[in-house]
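Following this line, the structures themselves.
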Structure 1
């Protein structure tokens, strides 16, 4: 979230962060956003509470802010299908793995346990399938023999800070769209996600 706000304040950035919402009143992100002058709102809800009821309240609060795009950044609640349908094609998420590998939690641990040689992060559109929406862009890192969960988390997070603002910028520049359940960039179907650093035509920002 902080990286997205910082990027939005650079000269020529195509988006502004208008509001920050959290399901936790004590979330550090709320403090950071407030200190940066961003309106914030906490909507606390127990993980055991009725998900549909909570999502309806959250959706109404978001609608009142009239955003062009909803960006999930450290928001760990699983959104209901009803919520996703209400904002279909306007929700992005970033996940710390090379999706479709390792949806869900504990991705760094699972990479180490599988002795993978590569790891990374993926920005994708949100659908009702957990971490299963159309992939947009990925960043990859090599996994070293002495890597730990903590070291992987740190290096993957650095890549997340690069690719998430890029995907948000593409959307707000109207280059990135969700159509018929697929991601499209510059009018081209993304059958595979863009690999960060790709120098192909019209794929940098």
Structure 2
């Protein structure tokens, strides 16, 4: 979240952050947002194990809070809740998420450990549009790295985190400058449907 805000200060990025919302009052992102002078608000979520009705009601409250800012795009950054189908439908095509794996491999949690356990040679991160399917929306861009079979999960996670900071602002920039869109269940970039995510190589950021 902090990287997205910092990059937004560059006018060439073509977007600005309107507000930061969190489901946890203790989230560090709220304090960071306040440091940047951004509106920041916590909407504490129902406890784990809450009923489906309670989760839907919470998402309705969250959607109403977001709606106050009339954003063109919602960006999930460390937001670990699974959004309900009504929420996703309300903001269809306007929600991006970043996931620490090369989707469709390893949706869900513990992606770095799963990559190590599988002895994968490559690992990375994916920016994708959010749909009702967990981590199943169409991917936009991926960044890869080679896995050292001797590294631990914390080291691997840190390396992937660096890639996330590179590709997420880029995807947000594409969307907010009109290059990226969601249509017919697919991601489109520069008028072309993406058959596979763009592979970040450190150069594409300036195109």
* Structure fact -> mean count of other Cβ atoms within 10 Å over residues 159-166: greatest across 1, 2 for structure 1
* Work out the source of 3.3 here, i.e. which of 1, 2 gives that when distance in nm of label points 7 Å out along Cα→Cβ at positions 55 and 183 is computed. => 2
* For distance in nm of label points 7 Å out along Cα→Cβ at positions 71 and 119, which of 1, 2 scores largest? -> 2
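Rule-based calculations on the coordinates, nothing more; no lab input. What you are looking at is a predicted structure, and each value in this text was computed from that prediction instead of being measured. Cβ atoms are built from the backbone, for glycine too; each structure is taken alone.
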